[in-house]
Each structure stands twice: as C-alpha cells, then as structure tokens.
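**Q** Next up: the structures, one after another.
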Structure P
Amino acid sequence: MSDVLDGVELCVREECVPDQFRAVVQGGWTVENGAHVLTALYSNYSGAVQSEFGDVVHFEATVNGRGMMDYDLPDSGPERLKSLLDRSLAYACTALLAAPVSGPWPVLGYISLSEGGIDDNLLTAHVTFCTRRVGLPPFVQDMDSYTHEALMEISQRDAPAMLARNSPSSGF
C-alpha cells in the first residue's frame, strides 16, 4: 500500500464517507456471540453462520466487509485512485471511532485496493473490520510480505489522527 500512497494527497474527512456507509456507522456496533460486527451489516447478513468459520476473526471480517462505492467515479486514472482511498479511509476511520473500545480485543480496519471488474482492469477498494485476539491467527498473517493486493491495516488509535490531520482546520 505504501507504493500506492506515494504521491497521492489524501483528504480523509467524514464528509468523504458515502451516505450508505455513513448510515452503517451510525447504526453502531453489536457484539454477537463474541463477534464484533457493524449492526446494519449484521442485520442484513445472510451468509454462513459463525460456527461454520474457522474462527471468530474471519466471521467478523466476512460480515463487516464491503466493496467501496465507485459507480460515480471514472473508470481509471488518478482521480479514481484518490477518491477510492479517501472514501475507504474515511469510512474505516469513522467506523473505528464508533467501535467499542472497552472490550478485550482491539478492532482493526483493513482497506484493500485491487484490480477487479469483468476484465480485471478496474481499480476497486474493499473495507472490512475484525478483532485481533490472543490465541487466534490474525486476519492477515504478515502485512509486510502480503502481495495479493495493496493492503492497509488501521487501528482504533490510528483513526483520530488520520481524520484530524486531514481536516480543513488542520492546515494540511
């Protein structure tokens, strides 16, 4: 992800979050059978039940994962990249700020960028959230050697600073 971010001037602000994702954040979080899930996403989830997953971390990532809205963006170019990053980071940060902090496991956000579409030539973004738990493998085993797509992990501690340094009053 650091290669992708090189030369991109980000604008991570709450206003960048598309309305439907803003509604998800406003719906809050639920802890369901120990899994931290966004309430609006969980209420519409119709996939495999939690017991069918290898662990709770991957269940959380599945329920909480969504592709970022991009139908209003150009098919290619730097504006598509910048808009996808701004939207994805803003959504991830606002959701992490709303996540419960009193639990024993930290909630993390993951943003990925990869080629998708019919011909695998359309830049797409995906955002998901899951916890990091002692005794369970992390969602991504080794961030430094991950090569399948551009990937960023954001912690609840990272979120306020990412939003603050990009706010209009911050001077950045």
Structure Q
Amino acid sequence: MNPEELEERLSDTERVLALHGKRLEKLEEQGKPAPAQTVKKTPDYSSQFEELKALIKRHDLGVQALQIYSQISSFRETITKLPKVLPVRHHHHFEDRSRAFVIGGFVCLLAAAISVGLCLSLYRENDRLQESDFKYRMIRKAYPEVINWVDSVYNHAPEAAKQLDTDASQ
C-alpha cells in the first residue's frame, strides 16, 4: 500500500467513528423510556455507550496517521540514499585459533605429496623389476645350465658373486 491509500483509509475510519459518536450522542439525548407499546424491555446500554465514547475520544487516529506517514517518508528517503551496487570488501586473515588448522592442513598436504612421490617411485621400480624378471626367465629357458651355475655361485658366496659382477663390468 502506498501512503495515499493509507491516508484515505484512515480518513474514512475517522469519518465512520465521528458518525458513530454522533449517533451515540443522539441515543443519549433520546434516553427517554421506551413507549408502553413495546412488550420487551430493552436493556440499558448507556454505560457501554459512555465507555465507547471515552475510548473514541482518547484515541486520536489523526496523530497515528501522521506518524505512519512520517515513517513511510523516512523509509523512502533512506531507500533512495542507498547505492544501487553495494561495495564489498574481502578481509582474509588468520586468527590465533586457526593456526593449528592451517599447520594441520600443511602437514596433510606434505604427507600426501610424499605419498604420491613414493608411489610413483615404487611404480617405476616395479616396472624395471618386471622387465628384469622377463629377461631372466628368457635366459632360464634358453640356457638352463648357465642359470644353474649363477645360482650355485651366488648361493655359496654372494660377496664373491658381486665382486665378479663389478670386475666384469669394468
């Protein structure tokens, strides 16, 4: 609702209340006893009418309408003063309470990096060992007596076998 509609409704309400007040005054002036022709006795509402009249006089609706209108106008002024786009500021900082969380996250990140590096290294080593295993099995099938001699030399003296390998590679 806009303020004009509110004012119109309040003025209509004030007129109705004024008419009710006039009717109450007329009824009080006519406070004569009922004619003898009526069989039923009407109850006396004069005390309630007085109470209603006092309540109507006590509540001045014009003042309330002015207060509502002033509030609506102040809201409009405030809304028109607001910028269309509100500025946003981002503040990023770490507090003392978040230090342990940051350190824990860094340790987890470091552990994950070490694990990934170790996995890659073991993957490469496993590929190299599979190739050597394949070569060894091919030699075993082609030259079984050479493999038996290598196994017997290595089983009797592993240090001497390693020395033979280093002498042969030089």
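No value in this document is a laboratory result; all are computed from the given coordinates. Computed from a prediction, not measured in an experiment: that's the story for all the values here. Cβ atoms are built from the backbone, for glycine too; each structure is taken alone.
**Q** The value 3.7 for distance in nm of label points 7 Å out along Cα→Cβ at positions 11 and 131 was derived from one model only; which of P, Q is it?
**A** Going through each structure in turn, the value belongs to P.
**Q** Suppose you compute relative contact order in percent (Cα under 8 Å, 6 or more apart) for every structure in P, Q: which one lands on 20?
**A** Only one of P, Q returns 20 for relative contact order in percent (Cα under 8 Å, 6 or more apart), namely Q.
**Q** When FRET efficiency 1/(1 + (r/R0)^6) of positions 43 and 139 (r between Cβ atoms, R0 = 35 Å, to 0.05) is calculated, the result is 0.00; to which of the structures P, Q does this value belong?
**A** Derived from Q, not from the others.
**Q** If Cα extents along the principal axes in Å is calculated from each of P, Q, which structure is the one that comes out at 42, 41, 31?
**A** P
**Q** Let me ask you something else. For mean count of other Cβ atoms within 10 Å over residues 83-90, the calculated result is 4.9, so let me know which of P, Q that is.
**A** Derived from Q, not from the others.
**Q** Where does the value -9000 come from, among P, Q, when helix-only ellipticity at 222 nm (-39500 (n - 2.57) for each DSSP H run of 4 or more, over all residues; to 500) is the thing being computed?
**A** Computed on structure P.
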